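Structures are listed in the sections that come next.
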Structure 1
Amino acid sequence: MSDTATDRGSEAGSNEAEANGIAARYEEADGERLLTFSADGGEATVAQNIEGYAMLKVRAGPTGDELERYYGFDMALDHAAELLGVPVNDLPIPDDAADMGM
């Protein structure tokens, strides 16, 4: 995973990162933490409840249907990378999303 993050004005950390042609955006909406990756016109989202204690859900985009649930962040990232057709180590992780998972 790349640590190339670009800060978008958040003093607590960063909510966006870009590396290897992949953009990552972290946001909190509708009671969930959402980490969305975009590459070559495709999207994959890792979602977790706002409290941060539930399983991670992988979706084909922030509003897409749930495809699978995982306990571990690494497993969810593997699935997101597979959906995008990229190596998991190429996924950039914004600072604000680094603590996702159980």
Structure 2
Amino acid sequence: MSVKIEILATNKDVKGGVTAASYKATKFSNNGSYRTYGDCSLAVDHDSKSFVPLQEVTDSLVADWVVKELGEKRLKAIETILSTRIKNEVTQPIKKEKKND
């Protein structure tokens, strides 16, 4: 995946589970970076052996959960949107300013 997911904020429930995350998806190009923002709900099973206590949750771990929850199809859509922005910006003609004499 050529899109980087960065966690901006998380919502937690009263038992310490992360229930949602706000994220920034960034794609880098030679002309700069292009980003979009989103929110993702996360399912929490407090009784699961894989439950991670809040004090052990990192942004990197939440980013992994967001990527998994978004799935390949939605991640590809995000990448396509950002790639289109890059392509449109690169191919736009530069407007010349008129000189006032």
Structure 3
Amino acid sequence: MQKAKSQKLSEGEYEQRILELAKAGLTSEKMGEKLRQEGIHPKEHNKKISKILKEKNLYINPDLKNVGAKLERVKKHCEKNKQDKRAKKEVDRIFAQTRKLKKYFKQL
């Protein structure tokens, strides 16, 4: 894989690119990865990606998003496979994990 050439963007263009990626449904970590692949280095700009998203009320905590997606996948599996007792137990465990994370991030 070739290294992408570094691009210089103004702060406004940088924020605009982040908002485009947010509307595509990417988390802040994935946005950073994508920008680096395009040759745009977030470190060269003053604001962090998550701060820009928080200002625009588009920030979704990646931990909560990932655990929520996992919960949906296991629930879907449980609906197809009603006899799978282990998966039912896993749904309860993941739901508890989601609840704990929400409580933790509410404290911050």
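Matching task: 18, 17, 12 is the computed value of semi-axes √(5λ) of the Cα gyration tensor in Å. Pick the structure from 1, 2, 3. The correct label is 1. Quick check: -12000 is what I get for helix-only ellipticity at 222 nm (-39500 (n - 2.57) for each DSSP H run of 4 or more, over all residues; to 500), calculated from one of 1, 2, 3. Which structure matches? Derived from the structure labelled 2.
All of the numbers you see were taken from the coordinates with simple rules; none came from a lab. Model, not experiment: these values are computed from the prediction.
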